[in-house]
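A.B. asks: Got some structures for you, see below.
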Structure I
Amino acid sequence: RLFSDEKPQTFEKTVNNVTLLGRVGVEPQMRGSKEHPVVTFSLATHENYRYESGDWSQKTDWHRVVVFKPQLRDSVMNFLKRGQRTMVQGKISYGEITDQEGKQRLSTSIIADDVIFINPTGK
């Protein structure tokens with residue numbers, strides 16, 4: 001990321017909104033530190049398409065969702081389950097992480113502003 005301490009010349013409006021509707025891939029996990037906790041989970045979305053031959057195919061995308069807001073974080077940890085259908089509203093964030101081998105890797109996350117539980121039974 002590029003950051004600058006200089007004051008911008010103009011404050012123009014920008015938009016970074018993401019809405020996803022899919023199924024939870026793994027149980028939410030608490031990460032981070034006691035001072036800066038974060039909950040993460042994966043969300044699968046898919047796209048169906050048909051080839052010219054008439055055969056159908058489905059492509060699945062996996063999204064890494066992170067939750068920082070305290071009350072939302074607690075609700076996600078306590079109530080969101082694997083396989084559950086859910087809607088996430090938030091913003092996309094790009095960054096870098098250091099993997100277990102010490103290598104820098106690009107990271108893409110959805111920072112959740114809201115997580116809507118579609119069906120609590122996971123069916």
Structure II
Amino acid sequence: MKTLIILALATATPAIAAGDPAVGARLFLQCRACHTQGDRNGIGPNLSGIVGAKAAQRSGYTYSPALIASGLTWTPENLDKFLTKPGVLVPGNKMTFPGIATQKGRDDVIAYLATLKAK
């Protein structure tokens with residue numbers, strides 16, 4: 001039983017474990033044109049506490065009907081899919097960003113997002 005628990009924990013968040021949050025913080029600078037961290041929303045929603053959160057739940061931000069209907073939880077795996085090509089995972093969402101082309105870049109950004117705790 002202990003082996004199963006350890007194995008489950010070891011495989012639960014591969015994108016976070018693989019990424020470098022310091023590199024992700026630098027990559028996130030391009031995201032800041034729309035996204036914030038902390039208390040307020042910007043053009044896009046505040047991303048503090050986003051890893052593990054249900055999609056389209058930030059108060060004070062108007063989400064697209066597509067994202068609201070998606071039922072997603074922002075697991076590292078779903079964030080990876082979304083950041084690859086946002087319009088493929090959730091067609092009709094409001095994010096105009098085309099995506100992050102490299103797996104390493106996505107892993108780094110996801111690792112950084114995991115450091116942004118909800119307030």
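A.B. asks: If you rank structures I, II by mean count of other Cβ atoms within 10 Å over residues 47-54, which sits at the top with the largest value?
C.D. replies: By mean count of other Cβ atoms within 10 Å over residues 47-54, the leading structure of I, II is II.
A.B. asks: I have -2500 for helix-only ellipticity at 222 nm (-39500 (n - 2.57) for each DSSP H run of 4 or more, over all residues; to 500), calculated from one of the structures I, II. Which structure is it?
C.D. replies: Clearly, the read-out refers to I.
A.B. asks: Also, quick follow-up: For which of I, II does relative contact order in percent (Cα under 8 Å, 6 or more apart), calculated from the coordinates, equal 38?
C.D. replies: II
A.B. asks: Can you say which of I, II returns 17.5, 56 when Rg and Dmax of the Cα atoms in Å is computed?
C.D. replies: Traced to structure I.
A.B. asks: Separate question: Suppose you compute FRET efficiency 1/(1 + (r/R0)^6) of positions 55 and 79 (r between Cβ atoms, R0 = 35 Å, to 0.05) for every structure in I, II: which one lands on 0.35?
C.D. replies: I
Since every read-out is calculated from the coordinates, none of them should be taken as a lab result. Predicted, not measured: the structure shown is a model, and the values here were computed from it. Cβ atoms are built from the backbone, for glycine too; each structure is taken alone.
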